[in-house]
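Okay, got some structures for you below.
Please treat every number below as a calculation from the coordinates, not as lab data. If you're wondering where the values come from, they're calculated on a predicted model, not measured in any experiment. Cβ atoms are built from the backbone, for glycine too; each structure is taken alone.
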Structure P
Amino acid sequence: MRRRGVPGSLAAVLLVVAALLLWSLLQRSDHVQQDKATWLWDAAGIAQKGDEIISFCAQEGVKVIFVQIQSEVRKEDYRRFAAGAYAAGIAVHALDGQPEWAYEEHRGEVSQMLSWLAQYNAQSQPEERFQGIQLDIEPYVLKRWERERDQVVLEWAGNMEAWAADAAASGIPLSVAVPFWLDDIPALDDTDNFCLWLQQRTAAIAVMSYRDQGEQMYELARQELEQGEQLGTSVWIGMELADTDEGDHLTFHDQTLSQMELEAQRASFLGRAHRSYAGLAVHHFEAWHHKWKGTGPLE
C-alpha cells in the first residue's frame with residue numbers, strides 16, 4: 001500500500017509557518033541586545049563623555065566595556081566611569097595590548113600593568129573597580145612570526161602562564177582577544193591547539209571572527225565555543241565595524257544598520273546554542289557610535 005505523505009498545500013503552509021517562526025526569532029531584539037561587549041580604545045574620552053558612552057552602551061545591551069589603560073587618563077576618571085557603568089549594569093574591564101608583548105623580554109610590562117591594576121582596585125570602592133582585564137596581543141603582525149613562529153608561541157605561552165598566575169593572585173579575571181584561526185596553531189605540549197591552551201588558562205576569550213555575515217561569524221568561532229563548553233569558560237563572538245583595508249567582507253563598515261543588525265542577530269541566535277556563549281563583542285566603540293549616530297567618534 002502506498003504511504004500517504006503530507007498534501008502539497010499543507011506542506012507549503014508548514015514551510016511558510018516555519019520560515020516566519022525563524023524570522024521572528026531572528027528579529028527579537030533580546031537575541032542581540034543582551035550581553036554585548038565592546039572595546040573602547042580611546043580611553044581619554046571617558047573624562048568628558050563618560051556619561052554619553054555609558055548611555056549608548058546601556059541602550060545597545062552592552063554588559064562589558066573593555067577600556068584601554070592609558071597613562072594620561074587619571075585614576076579618578078577611571079573610577080568615575082566604572083562607577084557610572086556599574087550603576088547601569090555594565091562591567092568595566094581593563095584593556096591593553098602590543099604585538100611585542102608575546103616576547104619573553106616584554107613579560108615585565110604586563111606584570112607591571114597587573115600590579116598597577118591590583119593596586120588601583122585595592123584603593124577603589126567596589127563599584128569603581130575594574131572587574132577584569134583583557135589582553136589583545138597579536139604577534140602574528142610582526143615579521144618574526146613568519147621566521148620563528150614556534151619560538152614566538154613558546155615565549156607567548158610562558159608570558160601567559162606568568163600573567164595568569166599574577167591575575168589569579170590579584171583576583172582579577174583574565175581574558176584574551178584571539179584571531180579565529182589560532183585553533184590551527186599547535187600548542188607546544190599535548191594540547192590540541194594553542195587557542196585551547198589559552199582557554200584553559202583564562203576566564204574568557206573574544207574571538208575576532210570578523211566577517212560581514214552572521215553565520216560565517218558563528219562558524220569561525222564555533223570550535224572555541226565548543227571548547228569553552230568543555231572547560232566552563234566564556235566566549236565572545238567578535239564583529240568588526242571599523243574601516244579596514246583587509247577586505248570589505250571582514251567588516252560591517254559599509255553595510256546599512258538594518259543589514260548589520262540582521263547579521264548580528266543571526267550570529268547571536270546561533271551562538272546561544274552554546275553554554276559558553278558570552279555575547280557579541282563589537283570592535284570598536286568609536287566605529288559603532290559613528291554608525292548609529294552618524295556623528296563620527298566622540299568629539
Structure Q
Amino acid sequence: MPSASRIRRHLVGYALVLPSMALFAVFFIYPVLHTLYLSFFTWNLIEDPVYDGLGRYSKLLDDEVFREVLLNTLIYSLATVTLTMLGGLALAVLLNRKGRIFAVLQGAIFTSYIVSWVGVSLLWVWMLDPQYGLVNLVLRWIGVGAVDWLGDPDIALWTLVGVTVWKTIGYDMIIYMAGLQSIPDDLYEAASIDGASAWQQFVYITLPQLGPTTLFLLVTSMIMTFQGFDVVKVMTQGGPVNSTSIYVYFVYEQAFELFNVGYASAAVMVFFALVLAVTLAQFWMFDRSAQGGA
C-alpha cells in the first residue's frame with residue numbers, strides 16, 4: 001500500500017501538470033473533436049447544421065478539385081523538401097569552415113528564413129511582376145523575354161517551390177552544419193591514413209553520420225510543407241485555375257470564402273490523418289535508426 005508521502009508527491013505532480021493538460025484539452029483536443037463532429041454535417045454558418053453522415057467524406061473522394069489539390073500538395077512538398085535538403089547539405093559542406101567571409105555568407109543565407117512568409121511573398125511578387133519585376137527586367141536584358149511566373153498554370157506551382165526553397169534553405173544548412181560539426185575528426189583522419197579520397201570520405205563517413213539529421217529534416221520539412229498557406233495566399237490565391245491550390249489553402253477557401261464548413265472540416269480530418277501518419281512514420285524511423293546505431 002503506497003505511503004502518505006508517496007501519494008502526496010503524486011498529487012503534487014498531477015497538480016503541476018494539470019494546467020498544461022487543461023490548455024492542451026482546450027486548444028487541441030476540443031478543436032479536433034469539434035471539427036470531427038462538424039465533418040458529419042452540412043453547414044454554411046448561417047442555417048442550422050444538417051446531418052450528412054459520411055457524405056462530406058464521400059464528396060471529397062469524388063471532388064476533382066480536391067484530387068488536384070492533393071496532387072499539387074504532393075508535388076509542392078516533395079519538390080520543396082528534396083531541393084531544400086540537397087541545397088542545404090551542399091551549402092553546409094561548402095560553408096562549414098572558419099573565417100569571417102564564411103560567417104557572413106552563413107548569416108546572409110540564413111536571414112531569409114527568419115523573415116516572415118508574408119514579407120518574403122510580397123518581395124517575390126514584386127520581383128516576379130511580368131512588367132516591372134527585377135527578374136523579368138534581367139531576362140529582357142539578356143534577350144530571353146519576360147515570363148509570367150505567377151500567371152502561367154504550367155509554372156506557377158514551381159515558382160512557389162522556388163520561393164519556398166529560397167526562404168527555407170538556410171534552416172536546413174544550419175541544421176546540417178550542426179550535424180557536420182558533431183562528426184568526430186578521428187573518423188576522417190583514419191580514412192585519410194587509409195588513402196580514402198575526399199569523395200569517399202563524404203560518401204562513407206559524412207552521409208551515414210548525417211543519417212539522423214537527414215531523417216529529422218525530412219519529417220519536419222514534410223510536415224511544414226503540408227501546412228503551407230501564406231505563400232499561396234499572398235502570391236497566387238490558389239490560381240491560376242487551381243494550379244497552386246494546396247491543402248491548407250483549400251481548407252481555408254472552403255471554410256472562410258465558400259462557407260462550406262462541414263466540407264472543410266472533413267478535409268481537415270483527412271489532413272490530420274495524413275500528418276499523424278507522417279508523425280508515426282517519424283517515430284518508427286527514429287526507433288529503427290536508434291536500434292541500428294545501438
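Determine which structure produced the value 21.0, 82 for Rg and Dmax of the Cα atoms in Å, calculated from the coordinates; the candidates are P, Q. Spell out each step's value before the answer.
Numbers: P: 21.0, 82; Q: 24.3, 86.
The value was obtained from structure P.
If helix-only ellipticity at 222 nm (-39500 (n - 2.57) for each DSSP H run of 4 or more, over all residues; to 500) is computed to be -22500, which of P, Q is the source?
Clearly, the read-out refers to Q.
If we compute relative contact order in percent (Cα under 8 Å, 6 or more apart) for structures P, Q, which one ends up with the highest value?
On the way: P: 17; Q: 28.
When relative contact order in percent (Cα under 8 Å, 6 or more apart) is calculated for P, Q, structure Q comes out on top.
Rank structures P, Q by FRET efficiency 1/(1 + (r/R0)^6) of positions 45 and 269 (r between Cβ atoms, R0 = 35 Å, to 0.05) and report only the one at the top, that is, the highest.
Top value of FRET efficiency 1/(1 + (r/R0)^6) of positions 45 and 269 (r between Cβ atoms, R0 = 35 Å, to 0.05) goes to structure Q.
Identify which of structures P, Q gives the largest calculated value of mean count of other Cβ atoms within 10 Å over residues 157-164.
Numbers: P: 18.8; Q: 21.9.
Answer by largest value of mean count of other Cβ atoms within 10 Å over residues 157-164: Q.
So FRET efficiency 1/(1 + (r/R0)^6) of positions 69 and 189 (r between Cβ atoms, R0 = 25 Å, to 0.05), computed for just one structure, reads 0.00; which one of P, Q is that?
Working: P: 0.20; Q: 0.00.
Structure Q accounts for this read-out.
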